[in-house]
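Quick note: the coordinates plus some simple rules give every number you see, no bench work behind them. In this text, all values refer to a predicted model and were calculated from it rather than measured experimentally. Cβ atoms are built from the backbone, for glycine too; each structure is taken alone.
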Structure P
Amino acid sequence: MPRTVDPERYAARRDTILETVERLVSTKGYDAMTIGDVLDDVGISKGAFYHYFGGKEELLGGLVARRIDRWATHVEGAADEGGVPTERLRGMLRVLASAKSDDRELLVRALPVLYGPQNAALHVRVRRAAMERFLPVITRVIDDGARTGEFVVTSAPGTARVVLSLLQECVDTVSQHLLALSTSRAREAGAGTEDLRRDADAYVEALHAVLGAAPGALDFLDTADLDGWARAAVRPPTP
């Protein structure tokens with residue numbers, strides 16, 4: 001007879017594995033962590049492990065997917081708060097930026113893997129998952145803004161995809177700056193965050209243009225937050 005899988009037990013065990021991986025990544029680093037470390041900590045066999053994940057890269061993908069779901073929950077809460085659509089969208093983006101900052105240490109450690117050429121497929125999957133998770137709530141707020149005249153768009157769903165693509169490109173650009181800052185060459189050259197801030201501001205300016213929003217209405221980036229990301233990229237990992 002075919003094996004019956006209990007969805008709740010499967011999900012619980014998968015979460016246990018991911019919680020272990022998150023702790024190992026934060027203490028040892030992703031590169032130093034091995035599948036064997038995970039097996040020993042969780043207390044499962046290699047065969048059982050591959051029932052949940054296809055390999056080490058999938059573990060990282062699972063961690064990021066959990067983060068995306070958590071961030072989206074915060075963003076959805078901000079979308080339901082009072083205020084005109086422009087204020088709600090700005091609040092959503094600020095909440096998202098703040099939630100990511102809470103996971104700064106893990107994300108900075110994950111950057112070399114997520115942006116490694118050998119993991120291009122993983123990067124695409126992460127972007128697609130984020131697009132699918134955030135698209136409904138972004139579409140709803142943009143549609144509300146179009147109705148009030150705060151946003152000038154012809155299609156709320158289409159514009160929401162453009163906005164999310166723009167935000168993802170912003171994340172990619174900032175991530176590349178952080179990767180550069182993390183190298184010894186960048187530190188020795190005294191590389192700062194001026195280029196990072198300039199490029200991030202350019203994406204925010206483009207966001208206003210895409211939505212036809214009033215200048216400054218959607219400014220959500222915090223300079224201190226960007227500086228915090230830069231410091232996290234430069235300092236050595238916490239042992």
Structure Q
Amino acid sequence: MQNVKSLTVAALIATCLSLISITADAAGPKSDSVDASAYLTISYVDQATGDDVHGEGTKEKPWASIIHALEHSGYATSQKRVAVLVSEGHFREPTFTLRPNVDIYGGFKSPGGTRDVNKYPSVLDGEGSRRILFGANNSRIDGFHLIAGRVRGKGAAILCDGVSPVIANCIFEDNRTLIPQPWEPKLLHETGHDGGAIMVLNGAEPVIEQNYFYDNATECGRGGAVAIDLRGSPKLNRNVFANN
């Protein structure tokens with residue numbers, strides 16, 4: 001029997017995902033197809049072939065960055081939703097905020113091509129120096145790898161502060177909240193920084209489903225993977241948690 005300790009972290013995650021994806025209704029990330037009929041507009045991002053200056057957000061002329069796509073994908077309402085389809089790539093972008101009525105999907109081989117969130121990863125990398133993103137009402141993030149988020153605050157990968165996005169089919173790995181500075185709780189009545197990967201607070205009701213949380217933590221706080229406070233009421237369904 002293969003020694004699990006000899007596996008790299010990436011190989012271990014791949015092994016776990018293969019085990020939890022045996023049936024269609026299993027827990028953990030899935031590579032669901034995107035229903036194009038649900039959207040008025042669909043924009044495309046491809047880090048390898050896209051261009052934020054000369055691109056048009058189309059399959060033929062995609063944009064290169066997620067932030068640019070969120071800013072330029074047009075007017076969106078609850079009746080006229082917008083989708084952004086992101087091809088595989090390693091995105092090291094500044095912290096951004098999801099847009100209401102805009103859904104972003106990762107894990108595509110090419111613009112509008114085959115989707116497999118494990119085989120064609122769309123990685124959002126906090127590079128050990130920043131929070132990855134803020135949530136928004138009536139938005140969706142689906143099929144991304146969120147790694148190495150770091151923040152001296154709450155929610156190193158995603159902060160849902162009074163907002164309720166859908167967070168689905170994502171992989172959260174190595175996200176950390178850092179200890180408050182200075183840390184003198186007996187004098188300052190401080191609390192730790194909760195939510196190594198996701199923080200839900202102030203009445204937020206996000207849907208958190210079919211995700212995989214691995215090796216997320218807090219230096220001094222609660223909820224290495226997900227923390228809930230101040231009337232937060234998330235709906236969690238078929239997630240997998242390991243080594244948080």
Structure R
Amino acid sequence: MEKMGYTGLEIAPTRIFPESPYTHLKEARAFARQLKEHYGLSVCSMQSIWYGRTESLFGSREEREKLLDYTRQAIDFAEALSCPNLVFGCPRNRRRLEGADLGPVLEFFQKTAAYAAECRATFSIEPNPPLYHTNFINTTEEACALTEKIRASLSAPSDREGIAVNLDLGTILENKESLEMLPARLPLIRHIHISEPGLVCLTESHRDIYRSLTDLVRKAWKEHTWKGFLSIEMACLDSRERLFEVMGWICEGRNS
């Protein structure tokens with residue numbers, strides 16, 4: 001990966017520590033150190049942060065308190081890894097019941113943003129289309145609007161760094177959205193997933209779209225207007241050769 005120009009690895013905590021991952025802070029520090037020393041990679045992002053949790057963001061107050069406590073543990077874990085980004089996908093945990101009040105959920109995000117900022121991390125809201133069995137934050141624009149609303153409600157300007165958007169190409173493709181909105185929305189975006197709907201393997205037919213996205217991001221990197229990471233997000237592949245082929249596509253134009 002390092003030879004191809006990759007500098008970061010996005011992880012799912014339970015893939016590293018299958019049981020109670022957030023209790024392994026000492027081990028997490030050692031993992032991050034070894035990853036850097038042996039492979040030249042940092043942990044750039046975490047996803048599946050609520051894996052195994054059954055509570056709902058729109059459930060009872062007790063459920064939200066449990067999720068808030070667990071999210072703070074996830075942020076502590078990210079800090080141990082020196083990981084700057086936590087992806088909030090968790091589609092099944094955020095199904096909005098008809099008529100459910102958004103107020104308590106906004107309060108949850110406010111508290112999470114403040115804690116993340118304190119720990120030098122960002123809690124990034126990922127839009128998930130209905131394909132993933134959720135009806136809350138289905139589009140990129142909805143994620144951007146919600147993030148703007150949360151940031152505007154935070155009294156401490158420094159807390160605003162604790163909440164952002166996780167741009168997901170799979171969502172853009174599924175919803176037939178346009179990449180033209182990206183330059184204007186970059187200030188709200190902390191991390192980007194290059195993916196396909198359903199997390200299937202990246203496809204040859206979309207190489208031009210991947211290139212358009214990576215070109216936009218490289219331009220922002222060169223102009224120092226954005227400093228986040230791009231991650232390839234796919235379900236597990238059986239073929240290592242196929243994986244490296246896909247990784248090569250994303251490197252196209254790297255030196256241009």
| Structure (P, Q, R) behind the derived value 0.8 of distance in nm of label points 7 Å out along Cα→Cβ at positions 85 and 229 | R
| Computed -13000 for helix-only ellipticity at 222 nm (-39500 (n - 2.57) for each DSSP H run of 4 or more, over all residues; to 500) - originating structure among P, Q, R | R
| Here Rg and Dmax of the Cα atoms in Å, for residues 93-148 alone was calculated and came to 12.1, 35; which of the structures P, Q, R was it taken from? | R
